[in-house]
Structures are given as C-alpha cells and as structure tokens.
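Listed below are the structures to be examined.
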Structure P
C-alpha cells in the first residue's frame with residue numbers, strides 16, 4: 001500500500017492521526033495540528049489496457065520486475081486528458097502501437113496499492129518497439145492466457161468471459 005505522508009506539505013509539522021466528524025460519521029485521517037491540513041489518502045486512478053494485436057493479446061514484463069511476470073500495459077492519466085486518451089497514449093509510449101479502438105472493460109479495486117484500475121480493451125496496430133520501462137513482451141492466444149488474482153487480472157478475466165472463454169487463474173506463490 002502507498003505510504004501516507006508523515007509531515008504536512010504546507011508547514012512541515014508532523015501529521016497526527018485524529019478522528020473528526022465527516023459526512024459518514026467519525027473518520028480517522030492524518031491531519032496537521034498546526035495548520036489543519038488533511039491528508040485524504042484517496043486511491044489513485046490507474047489506466048490499464050488489454051492490448052489486442054492482430055488475433056492475440058500483448059502482455060509485457062516491466063523492467064523492474066523479477067522473474068517472468070507478464071501483465072497489461074498500465075499507467076497514470078495526465079492532467080487534461082480523458083481516460084480513453086490516456087490509455088491510448090500509454091500504449092503508444094510503452095509499445096509504439098496505435099490504438100484504433102478503446103473500449104471500457106470495467107473498474108477494479110486494487111486496495112493493496114491504494115489504486116482504482118480503469119481497464120480498457122484496445123485494438124492496436126503498428127510495429128512493436130518497447131520503451132525502456134518494459135523488458136520484454138509476449139503475444140498470447142486468448143485460450144492460453146492465465147489470469148492473476150489481482151486488479152488487472154480480474155479485468156482480463158472479465159474480458160475473456162465476454163468472449164466466451166473460461167478464464168484460468170494462476171496460483172500466487174509467496175517468496
């Protein structure tokens with residue numbers, strides 16, 4: 001989970017957990033006892049793309065990840081762009097592919113990272129050239145995709161179900 005602020009960004013006073021009455025009742029939040037700043041710690045929206053390239057799905061491995069984990073293309077929205085425009089930009093930046101279709105799959109809770117994932121299916125074309133952020137990619141036939149039991153994996157499972165496939169999930173192993 002994302003680490004909350006420790007100090008007030010306005011006056012540098014250490015933040016303290018305190019309860020106050022809000023719309024839904026008493027709520028504990030980190031607050032500044034000096035200037036009344038409140039650290040809301042709201043979830044961050046993250047965009048994710050199920051990239052259809054021809055008749056296959058492109059999954060990529062982040063350069064920072066150990067092992068052979070492959071996942072959806074993800075990224076953050078920029079100020080002033082729509083979620084659809086943001087995911088098309090992320091796909092272009094990370095894979096060099098152009099999106100001709102961008103369709104919402106769903107919105108998924110990912111509390112472990114304090115995120116809300118907005119997942120899209122995109123139809124992409126062009127020559128794949130990965131950004132330095134990605135180490136490698138693989139193309140998968142729909143029936144061969146193994147979903148993962150976390151945010152974007154549930155998006156992939158829902159998308160597969162919508163195409164008549166019964167999603168299979170990998171087992172997480174703790175290291």
Structure Q
C-alpha cells in the first residue's frame with residue numbers, strides 16, 4: 001500500500017489548465033496564426049510600402065509592429081487565458097479544492113483523502129498518468145485529473161507511487 005501526501009496550491013490548478021491548453025488543437029492554431037501568419041502579412045505590406053511608395057518610415061513602423069505582434073501575441077494570449085481560468089473558480093471552489101491531499105494505492109482502488117473527505121476511484125476509471133517536469137497528472141476523465149505538484153510532496157516516494165499506479169492501471173485495462 002503506497003501512499004503520498006502533498007499540498008495543492010492555486011498555481012498548481014492553473015498549471016493543469018496550462019498543460020491542457022498546450023494539447024488543445026484550436027489554441028495551437030490560434031497561436032500559430034498570431035505568431036506567424038499575421039506578422040507575415042504585415043511584413044509583406046511593409047515590403048510593398050517600401051518598394052512601391054519608397055516610404056521607409058511607414059515600412060519600418062509596420063516591420064516593428066509585425067515583430068512586436070509575432071513575439072508578444074503568444075504571451076498576451078496566454079496571460080488572457082490564465083486570467084479567464086482563474087476567474088472560473090470562485091473563492092468557495094478554491095477553498096474546497098486547494099489544500100492537503102493524501103493519495104493511497106489499494107489493490108482495487110485509488111484512495112484520495114482531503115479536507116472534504118475520502119473518495120475512492122476504481123482503477124478501471126483511471127485513464128492514464130502524465131508526468132511533466134514539475135507536475136504529474138492522474139487523469140480520471142478527458143478533462144479532469146488529480147494534480148500532483150512534485151515540489152509539495154511531503155511524504156512518500158513519488159516515483160515508486162507512479163510505478164505502482166501504472167501497474168494497477170495496466171492490470172485494470
């Protein structure tokens with residue numbers, strides 16, 4: 001029976017949403033459009049203005065706008081998205097979600113203990129475990145996961161926990 005104990009913070013909740021957004025095709029398409037397509041079009045207009053009208057000042061200004069757009073748009077879009085996600089959670093939701101957690105592996109279930117009580121997840125319901133640099137996500141639905149921040153793990157060996165959890169997931173599949 002392997003067990004880990006950790007703390008979930010607000011920034012960890014936002015990190016999960018960032019992880020989900022990185023894998024979203026529509027967001028990646030929007031980022032590519034704002035990072036490459038729009039600056040490319042503006043650059044073509046700048047070259048046209050420079051060659052056709054011989055107006056270096058306007059062409060240079062369009063070039064600066066294109067470069068600024070290409071470099072700044074992804075950061076701006078991520079900032080807006082993070083703000084929207086943070087606003088999705090009310091203070092009550094944050095109080096209920098954030099805090100100390102204990103995950104325990106049992107033969108037929110994954111047990112999650114938090115301040116709101118104990119919940120049991122059958123191994124059949126666990127889809128996969130994704131490990132990132134600073135986080136691990138145990139997906140229980142396509143858009144829902146248990147978030148484990150590596151920095152806040154207080155008790156237990158996280159690598160051993162994931163290895164045993166993987167064995168149970170494979171056995172249940």
Structure R
C-alpha cells in the first residue's frame with residue numbers, strides 16, 4: 001500500500017501502515033487514529049440516439065483517444081442519477097434522465113465503483129461538451145468504435161441485448 005497520509009489529522013503525529021481488520025491502513029503512531037480510504041463513485045449513462053448508443057471519445061487519460069459512454073464522478077452529496085445526467089450533459093450536450101439501473105460494477109484493488117443507468121434523452125443537442133471529450137457520436141451495435149475500458153464491452157453488450 002502506498003503511504004498517502006504522512007501525519008495524523010487528529011494529533012499531527014507520524015502515520016504508519018498497519019493491518020486493521022485484515023487490511024493495510026494508515027494508523028497514527030501516537031493516538032491510533034485509523035484512515036479508512038473510501039472508494040470513488042463513478043456514474044455512467046447508456047442512451048439511445050437514432051438507434052445507436054451515445055458515446056464520447058476521451059480527450060484525457062485513462063483511455064485518451066478511445067471511446068466510452070458518458071460517465072464521471074459523483075460529487076459529495078449529489079444524487080447518483082443526477083450526477084449521471086449532469087455528466088452526460090457536460091460531455092455530450094444532451095439532456096437526459098436515468099430510467100433504470102443497468103448495473104453496479106467493482107473489481108478487487110480498483111478504488112472506483114461504477115454505477116450505470118439506462119437513460120432517456122429528453123432534450124439538448126449532441127455536441128462536444130468540454131475539455132474531457134474530443135468527439136461524440138451514436139453507434140449501432142456492430143459499428144462500435146475502439147473502447148477505452150475493458151469493462152465497457154460487456155456493459156454495452158448487455159444494453160443492446162436488453163433493447164432487443
């Protein structure tokens with residue numbers, strides 16, 4: 001485990017990594033305060049536009065130059081469905097709403113938890129919406145561009161299968 005905390009937030013003493021409940025965690029050498037590192041929550045939206053899946057070409061790493069569905073981090077205190085709609089609008093210019101939960105995805109050792117929604121376009125105009133996106137498009141199942149993340153292929157396949 002990489003040491004991310006050098007000094008205790010409670011007393012200012014040095015921290016060290018110790019086993020706590022079977023996991024390595026930063027612990028204060030003086031007062032015993034334990035840092036529990038929380039996962040980051042990412043949301044994504046699967047949207048149909050003109051019979052294809054709305055996708056964005058990433059302008060930043062990871063996955064720069066490759067494609068994924070609109071997605072991004074949930075802000076603290078933000079409702080996950082609202083975050084998915086916000087990220088979709090920021091990246092694509094499309095106004096959308098989450099209709100149902102498509103799935104929740106996590107992997108051992110990965111600090112990200114991905115929540116994906118089946119959504120509906122309710123307005124807006126598809127356009128590149130910010131510095132994180134190079135292009136936007138809508139792709140039929142058999143014409144998907146190169147994907148940015150290995151997790152995306154089964155999520156997208158399941159989405160097309162649900163649609164019939």
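Here distance in nm of label points 7 Å out along Cα→Cβ at positions 21 and 69 has been calculated and equals 3.2, so which of P, Q, R was it run on? Label of the originating structure: R. A value of 4.7 for distance in nm of label points 7 Å out along Cα→Cβ at positions 109 and 125, calculated from one of P, Q, R, originates in structure R.
FYI, it's all coordinate maths here, none of it is from the lab. No experiment lies behind these values; they were computed from the predicted model shown. Cβ atoms are built from the backbone, for glycine too; each structure is taken alone.
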